[in-house]
Structure I
């Protein structure tokens, strides 16, 4: 049992203002595995005040980028020592298979932190420009107080996509983890305290939607970084728009994988299957629409069925397990609703579609493949967030491109071709924020985000740091040398 009775706010572990608690339930055993305070609006106010004070009068925004990077490096070193603990804790919370948690939950988070640690040392926070009007220092200053709202599927990774660039920028943070998975945020609070992060720079307030909205509305919060559903993202964008508050939204996806006829399916399909079902399908970038020509449609389906039969569904702590439980009972209900919709609308269910007969506990759904799917069907248009894959036939490449772009989302995707140059040319025409030829990759040094309903702004890369900075022109007398790594808050 992971029991936390206090909230990490302002460099202290403080008593919550309410006796309401969040119970963390294991998706595989359905047993309570942790309890944390449910933050109230008063707790949000206290956390924002701590972050505001830390930014306005504390040292963090006034330290040099190298000094901030030194603290971030210490945080990384501790995370590396506790990487297995991080992975196991997240698996306990959300049922992610442990083999995936070690790489994608723990080490990917550390890699993001390390990237921004090095970028902080190299980024031109001040740049001297000369033009017709004279000399100007272009300064990149921290945005201020950040509200970071993260989901339950890859909680530490998404946390780092916000916290790491915010720290590099010199901002301060109020972190609001999902109520399903708050435990890793408390572990992070312990780690940053040990690393010597100044008081008030990172504050943690787990809560549900109503309290989260209070954080978004708070007048002392300068920017919101949110990852989650498009529905919630639209609401947050609306609230931020009322205040002209800075906002980054990484939202849903319904990514298409285009398989061209020259592909060696023995090589491509195992990789694509993994990209479609990663984290039990609970990934916004999952390649869940698989587009195959009519001539190879059945062959692609047969390969998917073989790969699906080989998957091991069960205890997420077993290293052999490839498909764990869904995060919550309501999520299982949601996935089962979509499976029923696929059947009702005429898609052919070729494997899966039910609950594993040998598992009497846990929120499991069999990995599922639909064939002969029309792109207008619900299962092809809406994000399911479970281990459900749709195979959609196309007539030719133009039709494949039309189907891939016929979506309200545009987050990820892939093109599979023996001719890499041709694959790249086709990938350039897909309306999506990230796409890979012959694989699935998220590059931490490049911008990540969505087109259309998949979001606003970008995370990762220098663009992810820029999202936590405000640009200022400081005009200076002629002949001023300027530039360099002047502390951005000075």
Structure II
């Protein structure tokens, strides 16, 4: 290869990069206007482009290559331009899927006609009314991520609006410490925006959102109407109250009308895995559980595998990051083994996730066992599904099936897909899917299959909680194009 050839290649690649960079820059104001003025969320294969940088937009396009083929802003910008010209109401438009579908199915069709036909259900949708009040009861790992998600999605019309956080007061300077924990996160990085503290009114101001911090020792201590909060959806992140009697205390507080628990519930409380059994939610369900992070990660994959291949039996082994209920160094703990140092040991512990699957997917009742190993990583876990299927299959058949599920079904927000030979746990920090299927790790022998599912046990789970909250509030966006 000559020097002139190398220079020509360098110029060509750099020129194409600068062109894509320029296109991505021009997309940002269009995406922002669609969101602010019409409540339209633009995505690329489930990744929201709202409030994203040029590099993030380009990377979101790039990741599609491994699972759906080449995709760049050159393909999606013309579609975005058409989307902006349509009279769309509140919806979520996946310009990446539209681009791929047009490439695969739109031969001979005019692009505008193709896009208009795919988005017709969203044309003329009325704007939503006032946002629904949300209260976070507890402000630990899940509470703070939910706060970030709620602030990120805050809108003047419709949607969910974080109005208050309820915590126990610890020491002087408590408010500043709470704000600092929201502002900086060792795992998920800095808060995207600005945070200030209103000491006089005991509030956190995040991206213009006034969030009252209420200090209380128990649910019955709070009258939310005193803070202008009404018909609120309360999300209990403490994990202390787990049955209808305990969680029902929230409903006795003026201003609260529904409760979601971010942990597996006991008794007659419905455990919901969004995408699997959220259709069972009724107006009469004033208390709901979002189950556990592991249950959310594995249930969608188990559902589609059972639907397609049938599951006779199986074992779920989770390799789970350590959590706050473990000790940093050896110390007393009421649970077996969890007293030993979380950062120095792998710790065998039990998980109820396998049994909990049956609460969302009754057809698997009694077919699954489960156990867990806590490992010295702070976030991102893995579930290994060892399944005996009704019929034999090949690795290629299962991988292709789950790839299609992740791209072309209503479970595309729950099941993500990777085919990279190089990914490790930290690559999935920030993943908003309930779980990410690792095609490279699949092992199949006849009707025996071992499937590996990564999941961000903080962010991915919190996004599942948000989806339930949006459904309850009637603010879940219509997703287009339809699966």
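Worth a mention:
- When mean count of other Cβ atoms within 10 Å over residues 354-361 is computed for each of I, II, the one that comes out at 11.8 is I.
- If relative contact order in percent (Cα under 8 Å, 6 or more apart) is computed and equals 13, the structure in I, II: II
- Top of I, II by distance in nm of label points 7 Å out along Cα→Cβ at positions 90 and 186, largest first: II
- Taking FRET efficiency 1/(1 + (r/R0)^6) of positions 74 and 226 (r between Cβ atoms, R0 = 25 Å, to 0.05) as the criterion, the largest value within structures I, II is that of I.
- Origin of the value 1.5, where distance in nm of label points 7 Å out along Cα→Cβ at positions 258 and 282 was derived from one of I, II: II
- Mean count of other Cβ atoms within 10 Å over residues 298-305 derived as 18.5 - corresponding label from I, II: I
- Structure (I, II) behind the derived value 0.75 of FRET efficiency 1/(1 + (r/R0)^6) of positions 218 and 250 (r between Cβ atoms, R0 = 25 Å, to 0.05): I
We did not get these values from a lab; they are worked out from the coordinates using the rules stated. Computed from a predicted model, the values in this text were never measured in an experiment. Cβ atoms are built from the backbone, for glycine too; each structure is taken alone.
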